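Novice: As structure tokens, here come the structures.
Just so it is clear, none of the values below were taken in a lab; they were calculated from the coordinates. Bear in mind that the values here come from a model prediction, so they are computed numbers and not experimental data. Cβ atoms are built from the backbone, for glycine too; each structure is taken alone.
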Structure 1
């Protein structure tokens, strides 16, 4: 062996979009802590406001903000579990585009239908990823039963929760994320040549 037989273990930056998103979310959480909530209000949450340059930043930035460490942890646990698989399958650029589309759509829907509610956190993106992962097994023109079950359990469950519970969790964002994941999965994986 040319290297003298030494083999070492090294860390690999295997998923740049997922790891970058998680790191930026972590920085956003630190900034929110030291600014006493100011950065979440200005950049990392979305709500009905006047149209300004920061309004457009918030349409994307709200998915990076989190209220506290528990909120951050619960989102990042699933995000870091599912994200690398999707980034490997679809590529970094495509995954980043899907995440941005989901962020903007969930932000706009929140502004229209919940005008007095402030939205922040990456759970809509996580729901998109869960459903997209289930849709990744579409072969030819066959939609997998697991995709239908995930939609029923995750998205359907959030619809029910939206009517039954009064909490600070945005079930609407979860539903929008799940719908986006289903649409993306079908568009990217369904063979439509002979439809």
Structure 2
């Protein structure tokens, strides 16, 4: 039975397992490792940990619910997209989205950012391009933009909470950008 188990989406699965390890490490260190290494915030460019945090913030999660909410969606959507677009492209998309969301947070906010929700929104928007046909705009893309992105814009404008709606919007924008770029010959 064990021999039949296939590591079918190496980037998505490795990302999931790394984030799970980081979560356990955070629990073990009472979140000091999470703040030190896996949350991005303004700090000196001379600090070598700044660069680890700039990308590693997508591995850190505040609690079990935060981790589960993100990785349930990542594990549902990610493997299909990794199969369609390839592991190398998936890794590039995750790293790029982590970098962009980290930089935006540093430039515009004085708070720490952690979690993979920007990656989740990138995958959601990217998935809307999965079955695009030449000369058409998928209705699913329009609905996803209206529902998911519209909800984040409204929440960002009217609710004060610990959720970074801007990170969700930027992640979604990255997913739309990747979907367009990869599929532009079909559009």
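Novice: Which structure, out of 1, 2, was distance in nm of label points 7 Å out along Cα→Cβ at positions 8 and 128 derived from, given a value of 3.8?
Specialist: It must be structure 1, since only it matches.
Novice: Further question: In terms of volume of the Cα convex hull per residue in Å³, for residues 56-135 alone, which of structures 1, 2 is highest?
Specialist: Evaluating volume of the Cα convex hull per residue in Å³, for residues 56-135 alone on every structure, the highest lands on 2.
Novice: For Rg/Rh (Cα atoms, Kirkwood Rh), the calculated result is 0.98, so let me know which of 1, 2 that is.
Specialist: Values: 1: 1.04; 2: 0.98.
Structure 2 accounts for this read-out.
Novice: Further question on the same structure: Comparing FRET efficiency 1/(1 + (r/R0)^6) of positions 48 and 80 (r between Cβ atoms, R0 = 35 Å, to 0.05) across 1, 2, which is largest?
Specialist: Top value of FRET efficiency 1/(1 + (r/R0)^6) of positions 48 and 80 (r between Cβ atoms, R0 = 35 Å, to 0.05) goes to structure 1.
Novice: Still on this model: Taking distance in nm of label points 7 Å out along Cα→Cβ at positions 64 and 88 as the criterion, which structure among 1, 2 has the greatest value?
Specialist: Comparing 1, 2 by distance in nm of label points 7 Å out along Cα→Cβ at positions 64 and 88, the maximum is at 2.
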